[in-house]
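Undergrad: Read through the structures below before going on.
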Structure 1
Amino acid sequence: MKQLAAHLPNRMRLVFRGDSGYFVGALLDWLDARGDGYLIKVKLKGLVDLLEVQQWQAVAGHDGWEQASFTHRCGTWAHTRTFVAVRRLKDEDCNQGKLLDMRSYDYFCYVTTENLTPWQTHKKYGERATCETWIDEAKNQMGMAHIKTKNFLASSALFQCAVLAYNTVRWMALVSGDKQLMRWEMASIRTFMVRMAGKLVCGGRQMTLKIPTTLLHPKPWQSWLRVGMT
């Protein structure tokens, strides 16, 4: 693999970022041979036991969080690699007594080649999770994964319209400053801001739509309207 990498043309160094399903020694060897970097979440039997014996330091400005870095070689690996980890103190249940005063943590561990602190690594990996959430939201809540025309130009136009609509709604939610709006996904915005219960009645040769006088979420609605009126 290393001999193959030596013959590759000069190119930009890449950093592979993946979840624990990609914690595979053969993949790491391949990336090393190519001269690429990686940031991959660790999935390892006995991981908690390994982490508990590390030297932990508090993360400045983040109460309850600690970080550690160390080297480790898994059983089938040819050499050690750099591991970084952070842990978060679990919320204590005030209503439940404990026989022993023992702290428990949530652990997050990564194998990486990048020159980042454990906390920086954890936040960098989190960007991947956030991005995947946005992609899933656009695909499944804006219909991007359900465009089934047989014409490329028609499919492209529908796709671009969906992207434009998604970005517009996201932008309006962000600039509104309303925390509830910013947290809602597209399906929630559609349900609470667009859809509305009503009754269509006919009389005097006219059709009238009767809707509630009060909204289910009046504050986000007013925030939404203010964006449109500015």
Structure 2
Amino acid sequence: MRTFMNLLVWDFKLLAKYNIVTVAIVITVLYIAILKLLPFDELTDLVIILIFTDPTAMGFIFIGVIVLFEKSANTLEAIVVTPIKSWQYLFSKSVALTLIALLCSFFMAFAGHGFQFNYFYFTLAVVLSSILFTLIGFIGVSKVKTFNEYIIKIPIFLSPIALPFFNFFEVTDSYFFYIIPPQASLILFNASFKHEEPGQIIYAILFLLISIFITYIITKKQYEKHIVRQAK
């Protein structure tokens, strides 16, 4: 556990060094300003969309930046000869990015909705979704060498995420989208601010946990095959 905590502190330093913390803060302040300036009383749906697509999903983009920086700086070559385990490396970065996402998300929720909402469901929605997106980001960046290559991959990975929005905005009511993790994320976010059926909430939590587990298994294999081996 001490190794993991030391690694987590190191990752926060990296996030500050690469100005990722600064970027997250600037974007959050910008969104807060927009939410405060909009002349509407009901902004809940907009708040959910903004939080889901930015602080929550930012791990996908930022993890690519971090890993590519570490590749170029030969940091990974130093890491692979240490006792650091794969799960420690992967979850340290996931937790660091998730904590930043959680803080930004709460400030946006306060600005756009107020203080009266379910903090437990909201925290679960941000944490589970952010960890999942970060792990997916690891998969996306594992085989690329430049940020331009990663940019090309982003639409391939993120396009399916848009599909559950059809259900969210009640354009469709398709059970097919329930096999896509963002459907579960949107349900949990919705439960944070509105009434949601208990069965839907249970599905959302369990499905996100299962998705994280499956994604972690894939991510670990990709990390060890394409990142660790290349660094040795």
Structure 3
Amino acid sequence: MSVTINPKDVQTLRERTGAGMMHCKEALVQCSGDMEKAEDLLRQKGLAAAQKKQSRVAAEGIIGSYIHNGKIGVLVEVNCETDFVAKNSDFQAFVKDVAMHVAAADPKFITASEMDRTFVDREASIYAAQLKDQGKPENMISKIVEGKIAKLSREVCLLEQPFIKNPDVTMTDLLNDLTLKLGEKIAIRRFVKYNLGEGIEKKEDNFVEEVAKMTKK
């Protein structure tokens, strides 16, 4: 008999354990929706421990890259605790996946806490103006805007985005799984994306003027 799991319960379990969304859902299904049993199960498996490892210092790692058709380039720094793990094939594959994900999903920040205040304020003001034009009550606008900003963070923050190779898991899920597997803190520190020709003002040729010059005697 299948068990229907409330998404809010999945989120609650995630907040209590630090485990990934998919792992939390699987635990709840396995425990027939019992929150306490699911939490115990996750702790037994060690999934909750992944979050604790994130308090450690990770100063080793590698800088990975991804180039797409010579038009898009990404550099990403992913840290770990030891040079031994930095040389691990699973770690290096993860770095490559992160670089590819950045190229495809175009995140602006790593986490919601790193979202630029100017960016957030600008988006919030646009949402508020749109809601006002739609005739939404003034006392509801701020709450709606808050929800829209939360949704926006899931779209533009790397660790909250669905993994491009498997949308059923987030980048945080992927990170936690690797942390558990390798037994070290793994952290995506920074990334930069280059688009060919970005920022260059291209000359717009006027076809009519060019023809006129060619035919002018």
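Undergrad: Starting from the value -24000: which structure in 1, 2, 3 was helix-only ellipticity at 222 nm (-39500 (n - 2.57) for each DSSP H run of 4 or more, over all residues; to 500) calculated from?
TA: 2
Undergrad: Can I ask one more? Assuming 1.8 is distance in nm of label points 7 Å out along Cα→Cβ at positions 86 and 182 as calculated from a single structure, say which of 1, 2, 3 it is.
TA: 1
Undergrad: When distance in nm of label points 7 Å out along Cα→Cβ at positions 158 and 174 is computed for each of 1, 2, 3, which one produces 2.8?
TA: 1
Undergrad: Also, I was wondering about something else. Figure out for me which of the structures 1, 2, 3 the number 1.31 belongs to, where Rg/Rh (Cα atoms, Kirkwood Rh), for residues 78-117 alone was derived from the coordinates.
TA: Answer for the origin of the read-out: 2.
Undergrad: If you don't mind, there's one more thing I want to ask. Compute Cα Rg over 2.2 N^0.38 Å for each of 1, 2, 3 and report the one that scores greatest.
TA: Largest one: structure 1.
Coordinate-derived values only; no laboratory data. Note that the structure is predicted; figures quoted are calculated from it, not measured. Cβ atoms are built from the backbone, for glycine too; each structure is taken alone.
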